[in-house]
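See the structures that follow.
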Structure I
Amino acid sequence: MTQITPAIDLAGQDAVIPFQVEPLDVRGRSVQLGPMLDSILDRHKYPAPVARLLAEAVTLTVLLGTALKFEGKFILQTQTDGPVSMIVTDFQTPDSIRAYARYDESAVAELEASDGDDSASLFGKGTLAMTIDQGTYTQRYQGIVQLDGISLEEVARRYFKQSEQIPTEVRLAVAEVLTRRPGREPGHAWSAGGVLVQFLPDSEERMRLKDLDGGDGSNEHGFKEDDAWTETQLLMQTIDDLELTDEAVQPETLLYRLFNEHGVRVFDSIKVRDNCSCSESKVRDMLSGLTVQERSESVESGQIQVACQFCSQDYSFDPDSFEVAS
């Protein structure tokens, strides 16, 4: 008798897929971003190197933010001395992401012309902070990783090793693709994808992490990583960038290719949206907290103009409308 497996609805782009591989004691999330990511990058007209870097940060933020089991925010922020001096990605549970980058246009163009626009050169040296904010009356949790020539993939590994002591592997990729949008001339669009997997066995001893390499190549303590985690890492190393960014390769297809020998269980996908939380009332509340002098210094042509750095929405206020509250 031939057994036919029923067709399943695939998550498609802009959706995170939680998964679990029980025989390997690993859990993770996979995502492929398309129109949502493109709308964020297109809004700001970033140079290609900056767009790629921000796309990686958005992908990593989505993978981490969708793991939150409570109402709150996950914020990734860099502060560096490089051409891209700041990146901020802000994920609001359960499904909203916003992001922007601050950069030196001439310095980025110079790197791009010399083919030296890798992430390490764009960032320079500085720090990356990952913040979990559960809102009012709760204490923020923040982990900080030094940026010293490492990729965002390595940032995530270091973050979980230092802050959570959880063995974690991450793969990220970004691509600029030719696309035809309805009613528009052929153009370029952005696609990105990522897989994050963590080793979470019942035994804490099995989850023990190897110490950082001392640099002399020795293995003083004879440490041997768990075979299940070693296999998982090897499987993750086989992921090609195209498998993460090509819309024709569904995330479910990739997960099956990686873990079919052990059996991979996928859970309900989580759609993510380009959705800024700014509003006229929030901006007004912010301005109301300033002194009359501070507001007067912001007046131009008789109005206080405020532009949201995330969504580029412009807000205009009559300065006299704040006098009563001052």
Structure II
Amino acid sequence: MKKALLTGVTGQDGSFLAEFLLKRGYEVYGMYRRTSLEILDRLLPVHKEIHLVQGDMTDATSIIRNLKEIKPDEVYNLAAQSFVPASWTQPVSTGDMNALGVARILESIRLLDPTMRFYQASSSEMFGKAQEVPQNEKTPFYPRSPYGVAKVYGYWITVNYRESYGLHASNGILFNHESPRRGKQFVTRKISHAVAKIKLGLLDYVELGNLNAKRDWGYTGDLVEAMWLMLQQDNPDDYVIATGKSRSVKEFAEEAFKVVGMDLKWEDEGLNEIGKVDGRIAIKVNKKFYRPAEVDFLVGDATKARKVLGWKPKVSFKELVKMMVESDLKLLTSNPNA
């Protein structure tokens, strides 16, 4: 039986990947950082089937201890300060976790057992101010946030250890991926949760930032398969994982309201657009949600992943939005204060 260690197991990606690996007969260990809050909600379906261990990406000793005791065949590094806007207010801690944390794991693997296979969760935010459309494995990076900058370091230190020490270390450059388990601070879940509340009469309107920002949104359940496929290859490599289709925040909101049978109309109010449903304001633009350096347009080219890994997305954009809105409707119907 193969063993896998997942850092960041309490996050959206970690919970999906844990379920995926369990179904394939893995013994799954999940590393999480101890806090004073209950953070295991996403793992409720499988928490009794996985081994939870404490550790911290900023603490090399805890990483070494876990690797030494578990002796995993595969290590998936999903831990990160993952909320891009927070990286401007926490740039140093973001770098410590998202950049140096990767180096700590790689160096620990090199010293303890170089045969462990390593996956690094890289990000489309590394492309930032995209130098070409669509973005593929050869597109130059131009990060536009401390988060993106830290992820670029994590990417290159992974490549460096692969080429310098012969580690089986791969980068998955994942474009935006969502699900009902996405945190409510992220714009997709913020929209789906707000739409459900508006439909149920629990909220008047929601405030959003740049409505025209475009992203390549896929389903997390699809993308974790690609992570696993990378570590099953004879040779390590780096792959863009994306749907190849880009939609704006405005389009996501429109589709979300369609799910609940509401037609969203846009009007100009001064310099900003507002979204109305049945003549009532449902969406307002608030500049405080704009980024200091905006990333306007991301869309990935996953041709290499299709050819080498045999991977392709299964859930469409409309199916994803429907899944998220209906999940929040169900959540709020059973608990209006959720």
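Readers should treat all values here as calculations from the given coordinates under stated rules, not as data from a laboratory. From a predicted model like this one, the values you see are computed outputs, not experimental measurements. Cβ atoms are built from the backbone, for glycine too; each structure is taken alone.
Ranked by FRET efficiency 1/(1 + (r/R0)^6) of positions 34 and 130 (r between Cβ atoms, R0 = 25 Å, to 0.05), structures I, II are led by I, which has the greatest value. helix-only ellipticity at 222 nm (-39500 (n - 2.57) for each DSSP H run of 4 or more, over all residues; to 500) was computed and gave -11000; which structure, I, II, did it come from? Only structure II yields this read-out.
Thinking of I, II, which structure, once P(r) over Cα pairs in 10 Å bins from 0, in percent is computed, gives back 5, 25, 34, 24, 9, 2, 0? The structure behind it is II. Computing distance in nm of label points 7 Å out along Cα→Cβ at positions 178 and 250 gives 1.6 for which of I, II? Comparing all candidates, it corresponds to II. Calculated for structures I, II, relative contact order in percent (Cα under 8 Å, 6 or more apart) is largest in I.
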